[in-house]
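Input: structures, listed below.
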Structure P
């Protein structure tokens with residue numbers, strides 16, 4: 001039999017830009033079977049241009065699949081891609097009635113009966129893990145065996161839907177064959193087609209989740225159990241993917257990667273021992289399963305970043321979603337993670353049905369504080385109502401279509417819009433296509449939630465201190481203040497849509513703060529202006545590519561004729577308050593009403609992707625200000641002397657030569673060719 005395994009079309013720059021591991025796992029399980037297997041990744045086909053956007057996209061997909069002359073077509077169907085899978089499957093079945101259509105994946109596993117009843121062109125649904133079930137089903141289909149003996153499948157007999165007994169979970173994951181990467185395009189093709197900085201391989205570490213969050217289908221699918229592959233297998237597969245497939249980075253797929261400390265420690269030491277630590281990797285973690293020591297070991301083993309699922313800053317909401325975690329350790333973990341040079345992605349969710357505005361404000365306030373604590377990547381989402389979850393069961397009868405959430409995007413194939421047939425299909429059944437729907441939030445409108453989810457992360461990244469202090473100064477709701485900012489941007493840019501970008505923040509946020517404070521009448525926090533200026537300069541320096549200066553070798557005595565200038569991208573600014581102290585206090589969660597005036601000078605520059613700041617004294621500031629690329633060091637020292645330095649000439653020269661060397665060593669100065677030595 002000819003079998004084609006299909007990953008359906010989808011386009012969202014941040015998602016589905018790696019080989020379809022689930023299908024490669026199934027292909028690996030089919031190696032010993034007497035059948036021909038092909039893997040067709042429509043996402044990659046879109047990225048490469050082999051598949052075109054437009055209203056014929058599903059017809060083109062069906063034709064591409066039909067070219068293989070398949071006997072069986074298996075689809076990996078996620079919640080977002082369910083409409084596209086159904087459309088393509090119907091077209092294939094119409095063209096080749098004898099072909100068998102099989103669906104698998106989380107979404108199909110939970111809506112198997114409904115799907116089979118409604119869509120007669122679907123023949124089978126594989127529920128749960130497919131590596132054993134799929135080959136078993138193919139054997140039964142190819143030899144006309146009794147289908148009812150195949151555990152873990154649902155199928156139709158006449159008008160009746162038969163739902164066979166569940167197949168138990170694979171107890172020993174190492175017993176599963178390796179994914180068959182020979183059926184996928186090389187990783188470098190994915191890298192280039194998807195615009196990735198490196199060739200990335202997704203590596204499965206384990207399966208399952210023991211928790212019981214109201215919105216999560218994963219723990220339900222895996223029966224709230226967890227399993228891991230052996231460390232020896234994981235590390236061996238890493239070696240293979242690096243040496244044979246060209247992997248330059250790994251995504252470790254397992255929501256509970258850090259759940260067992262001994263497992264993580266053994267993994268990290270094994271990675272180090274095998275010389276794999278130079279290949280970076282990304283994982284998912286929980287705040288309460290890591291500490292400074294473990295993070296240090298993970299960094300040594302190559303961990304570059306991780307995702308922490310925060311969800312909410314509201315205790316009431318955490319109780320509602322059944323998230324058992326100590327929210328107070330968040331800031332400590334973010335600080336510890338960033339101190340190791342790792343960038344954490346922090347995932348927040350706003351808009352659960354029972355939330356009031358105050359609950360959402362607590363989450364946004366927490367997000368702002370994480371932006372103050374360290375360099376992180378904030379992700380704010382609205383709830384996605386997934387089949388199989390308690391959220392789906394409790395609120396499925398209240399679903400409405402109002403705004404698109406993050407996990408309802410990716411099917412915009414018609415000039416940036418969804419196809420009309422997708423819209424019609426989605427509208428036909430809220431429970432089947434629930435991920436495209438919303439559930440109302442008690443305290444905030446869905447439109448406002450969508451704006452907050454889409455754009456508040458920019459505020460967290462660029463002006464978290466100023467925005468937080470502004471809300472504290474006037475005891476103003478964080479979410480309401482943000483909506484006022486969005487409205488202000490609209491007036492300044494004449495945009496109708498509630499949106500903004502980093503450039504808008506740089507141009508207009510200071511004006512918004514000034515107008516807001518005048519309207520409300522300033523109360524306290526005199527240092528807010530300095531904090532705002534500090535954050536604006538951080539943003540400004542990010543737009544300048546800093547170059548690190550260096551000192552040349554000079555003949556004896558010639559150094560006085562060096563002509564120094566500031567290295568490119570360096571910004572020097574004076575503040576009325578001791579900003580380094582204030583910044584440290586804010587990082588520690590100290591939001592004081594006032595500070596005594598105490599001027600400070602700060603250097604700003606971006607080196608690579610990293611912001612660097614340094615405090616300097618008045619003398620160093622004056623010295624740097626005179627380094628204009630025209631004056632020689634000798635002239636600069638004379639000017640410094642005329643400003644009242646009562647020191648002997650030779651001592652003064654010696655002192656400033658050392659200052660000059662230090663500033664060059666730090667990369668703050670560069671030197672033009674010295675003039676003639678006299």
Structure Q
């Protein structure tokens with residue numbers, strides 16, 4: 001099921017749906033997305049939760065405004081730096097990689113931290129910031145911590161980090177960004193300060209309160225080894241609770257207690273799901289974006305990168321009075337408003353039309369998302385079956401499905417279970433359901449390549465083949481099995497060829513489609529592709545003859561056509577995009593070529609070897625690239641439907657001839 005998009009769209013159109021996922025978190029999230037919720041009851045309970053937290057611990061998120069002296073200004077973000085003890089003199093060393101706190105992108109000036117006195121100075125020149133306004137010391141841009149080494153400012157000894165034998169990392173609060181409603185109208189830019197006595201006392205109060213609060217919902221689970229979690233273990237983290245500071249643990253524990261007292265089951269489940277979303281921001285692996293000036297949640301990249309500067313968000317959140325807007329990110333106010341908007345959309349779906357540079361909301365009458373009408377809609381209850389189960393093991397009647405849509409794991413790109421355990425160990429203490437009985441979401445049957453668990457290419461291939469065969473048997477003749485996929489390495493596509501051929505299907509179309517935002521933090525600047533290929537597979541059907549290529553130069557013509565159409569839609573195609581488009585067409589061509597002589601009973605290694613041999617014979621991306629047009633071709637401004645692509649390449653009858661399979 002993944003994130004559930006195909007299921008939700010099908011449900012929105014009134015289809016009966018059945019969804020399977022081996023990961024309890026995927027199952028639960030889709031269930032919460034599609035389950036009808038009484039919005040009035042939810043908003044009432046959610047606001048009650050925030051008000052209760054404000055009464056209990058709201059003072060721990062207040063700070064004194066430097067301009068007006070108001071001691072009840074809202075602390076927006078707390079910025080912490082990792083520290084280590086010098087191995088020689090035992091003095092604490094701040095592991096600053098740099099001293100720029102905020103750039104002048106969304107703030108009038110650049111904000112620097114002085115390495116000598118710890119005070120903040122605002123400057124106009126980022127490269128030559130000048131001297132500290134407090135102590136006169138020359139401001140530095142680069143910090144002491146570089147390439148896992150840091151010199152001690154007291155004795156000069158070179159220290160290395162991380163050292164797992166020292167335990168979980170320690171942190172020191174060095175700055176805050178805050179929000180003062182009284183001064184907002186007469187102040188330009190953001191509010192920054194170094195922590196004062198009140199801020200440090202709030203930390204001590206949180207520690208005292210936490211020591212007196214018996215943990216009912218804070219997990220005590222150990223962090224097991226894994227391709228991603230090994231990063232945490234190298235830093236000395238051994239338990240999930242160590243990834244949070246004391247104030248966060250206190251706020252999360254109190255939140256869970258309040259949620260557990262909610263009587264309405266669906267509202268309680270919704271708030272529990274909100275808590276799992278909140279965890280992404282309420283931990284000590286979040287970073288502060290010095291340009292966007294906001295917290296970056298732990299999964300802004302698909303892993304567990306451990307930074308040296310961490311950002312703690314206001315847990316309760318800052319809501320503008322009488323508005324739905326929130327100040328800052330990462331708090332309950334943000335999570336509640338996001339969830340409310342999502343569920344409002346379920347009741348009244350809409351599309352967005354761009355007209356004259358503006359977004360126009362277009363309501364879609366008669367559509368809704370959910371398991372039953374909510375009083376505003378008339379219609380029968382919809383058939384929805386969601387199961388936390390291995391899709392390769394489910395029992396489905398033959399020829400019973402009109403279509404199968406899936407989004408299989410991208411080989412070894414994302415270790416889903418390792419990441420989802422971060423939320424799961426909390427959520428399973430709040431939710432009493434069979435899906436949450438295992439202590440972990442990890443399973444040997446998960447379809448990802450994982451070196452730590454000895455899951456390699458053959459495991460991924462065999463698992464994908466089992467799922468595709470199961471679904472192919474349940475499909476009606478000629479009905480589609482469609483999925484999206486992309487990867488930089490062609491070898492990661494080999495399992496797709498095996499799985500589709502094993503299932504007795506033929507790839508009837510490979511359609512490039514923009515899938516990911518180029519600005520996404522985990523791919524920005526990496527040269528990775530934003531283009532997925534939508535693979536459409538059927539047991540019988542037709543394909544255009546012009547899509548059947550016998551050599552790299554013929555495949556290059558098909559790719560040129562796709563690229564021209566994408567550019568007509570103002571998609572900026574990169575070399576990485578072109579490579580992924582080529583991979584998609586190569587896979588379709590390989591399936592077409594191998595289908596007549598395929599033996600699914602051959603050993604898995606032999607089947608993979610046969611696929612690899614075909615690519616050696618036919619050619620791959622380097623051979624195709626030689627036949628493509630220059631990558632610097634200007635962006636086409638012609639409307640997409642007005643283009644006659646390769647009109648003169650072949651006679652009309654041949655170009656539009658179809659081949660049955």
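No lab work stands behind these numbers, since they all come straight from the coordinates. Bear in mind the structure is a predicted one, so any value in this text is a computation, not a measurement. Cβ atoms are built from the backbone, for glycine too; each structure is taken alone.
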Work out the source of 4.1 here, i.e. which of P, Q gives that when distance in nm of label points 7 Å out along Cα→Cβ at positions 325 and 565 is computed.
-> Q
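Using mean count of other Cβ atoms within 10 Å over residues 37-44 for the comparison, can you identify which of P, Q gives the largest number?
Across P, Q, mean count of other Cβ atoms within 10 Å over residues 37-44 peaks for P.
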Mean count of other Cβ atoms within 10 Å over residues 421-428 from the coordinates reads 23.9; which among P, Q = Q
Computing relative contact order in percent (Cα under 8 Å, 6 or more apart) gives 9 for which of P, Q?
-> P
For helix-only ellipticity at 222 nm (-39500 (n - 2.57) for each DSSP H run of 4 or more, over all residues; to 500), the calculated result is -12500, so let me know which of P, Q that is.
-> P
Here mean count of other Cβ atoms within 10 Å over residues 205-212 was calculated and came to 18.9; which of the structures P, Q was it taken from?
-> P
